[in-house]
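*Asks:* Structures follow.
Taken together, the values in this text are just the output of simple stated rules run on the coordinates, not laboratory data. Since the structure is predicted, the reported quantities are computational estimates derived from the model, not experimental observations. Cβ atoms are built from the backbone, for glycine too; each structure is taken alone.
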Structure I
Amino acid sequence: MILLLKRTLELGFCVLLFLCIRAEAYCRRGCDLAIASYYVWEGSNLTYISNIFSKPIPEILPYNPDIRNSDNIQAGTRVNVPFSCDCLNGDFLGHTFTYIFQFGDTYGKVAETAFANLTTEDWVQKVNHYPSTRIPDYVPINVTVNCSCGNEHVSMAYGLFATYPLRPGENLSSIAAAAGVSAELVQKYNLEMDFSQGSGIVFVPARGW
């Protein structure tokens with residue numbers, strides 16, 4: 001009888017633990033502000049980035065104090081683009097942008113070029129109903145970018161985060177130094193990420209302006 005009671009209590013605890021872990025995997029609310037760290041590729045400019053995110057240039061510039069001339073931004077640098085981080089369907093944090101599909105585009109090109117690897121080809125395909133080989137030109141498609149509002153179990157001091165696509169040659173130390181925070185803190189927010197792989201998306205504490 002005692003053994004049966006013990007096993008029942010253990011089972012109840014396991015079920016409760018499972019429910020708690022599962023609940024943490026979902027979101028309850030988003031946050032008003034997140035940052036997309038947009039890698040400027042050759043041929044892109046601030047007007048293009050503004051159009052992609054439907055964000056006026058005057059609303060982007062305050063988050064980029066290093067930009068001296070909005071008509072001339074250097075390829076290979078990054079532009080911080082503010083956006084709202086929403087709780088989508090109660091499942092995860094992200095923001096869904098609308099993109100007009102152009103002639104010659106593919107889901108992969110939209111993810112890798114237009115949105116500068118802030119999302120992935122698979123993720124873009126999942127949030128659209130068009131088959132990847134039969135997407136009409138000039139139709140609106142959904143592009144979802146993941147974001148973060150922080151993690152109270154890591155630190156209560158940070159509430160603004162950048163969605164940051166890793167580039168070849170970057171590593172944990174360089175990203176932390178650029179953000180002005182410790183490498184240990186950045187790693188805690190991205191526990192399963194190998195920063196040396198040169199690809200993938202991480203969340204980095206960002207400064208508020």
Structure II
Amino acid sequence: MNYQVITGENKKINYVNVSKNISKLLRHTALKVGLQMDDEGYVKLDDILKLGRFKQVTFEDIQKIVETNDKKRYKMKFEDGSWYIKANQGHSIKLKNPNLKKVMDPSEIPVVIHGTYTKYLNSILDNGLIPKNRTHIHFAKGLYGEEGVISGMRYNYEIAIYIDSKKAMKDGIEFFISENGVILSTGLNNRIDKKYFKKICKKNGQEIPF
């Protein structure tokens with residue numbers, strides 16, 4: 001995605017900033033600013049574009065952001081004469097029907113990795129993985145940059161925590177897959193204990209004993 005694109009006479013749109021604002025709105029603040037959201041998280045695009053922060057943004061700008069987003073964060077649909085947009089995952093807003101695929105067998109997710117930073121590792125080892133302000137804990141199907149891995153962890157992660165999905169599912173932990181391929185879980189009582197950690201590695205591959 002281009003960082004800044006000129007789209008018309010004397011008009012500059014910073015697509016990165018617009019994408020961040022859209023992401024925050026769809027994942028966290030839509031209801032607070034009075035927007036209507038359906039059970040899957042869709043919001044009418046016309047209503048979004050009426051908000052002051054998007055006054056220079058057009059439908060075409062949003063469409064380009066959705067189409068070029070490298071993590072496939074968004075999805076659009078046309079229904080009853082209007083366009084709608086949603087975030088595929090990452091919500092703190094609890095959705096009635098987030099349209100997630102439930103993982104039925106550990107073989108569907110042979111690799112489950114949570115990316116994090118060194119400063120959080122001691123807390124994670126003490127308390128386990130928790131969703132914090134989101135509805136789910138996020139995982140990737142592989143390391144950032146590997147084939148088929150487009151989302152689920154940040155590019156600048158420092159620590160990779162590998163989850164034993166077979167052991168976790170045997171103990172009743174459920175996993176789901178979002179429409180953009182992110183593995184999601186609420187763990188047991190909103191927590192995944194370190195006993196389900198298979199291994200912990202630094203970004204260079206060096207294992208960290210725990």
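*Asks:* Identify the structure, out of I, II, from whose coordinates helix-only ellipticity at 222 nm (-39500 (n - 2.57) for each DSSP H run of 4 or more, over all residues; to 500) was calculated to give -7500.
*Replies:* I
*Asks:* Hey, another quick one. Comparing Kirkwood radius over Cα pairs in Å across I, II, which structure shows the greatest value?
*Replies:* Values: I: 19.0; II: 18.5.
Greatest value across I, II: structure I.
*Asks:* Quick check for you: by FRET efficiency 1/(1 + (r/R0)^6) of positions 58 and 146 (r between Cβ atoms, R0 = 30 Å, to 0.05), which of I, II is greatest?
*Replies:* I
*Asks:* Just checking, which of I, II has the largest value of FRET efficiency 1/(1 + (r/R0)^6) of positions 90 and 130 (r between Cβ atoms, R0 = 25 Å, to 0.05)?
*Replies:* For this comparison of FRET efficiency 1/(1 + (r/R0)^6) of positions 90 and 130 (r between Cβ atoms, R0 = 25 Å, to 0.05), the top structure is II.
*Asks:* A further question follows. If distance in nm of label points 7 Å out along Cα→Cβ at positions 26 and 170 is computed to be 3.9, which of I, II is the source?
*Replies:* This figure was derived from II.
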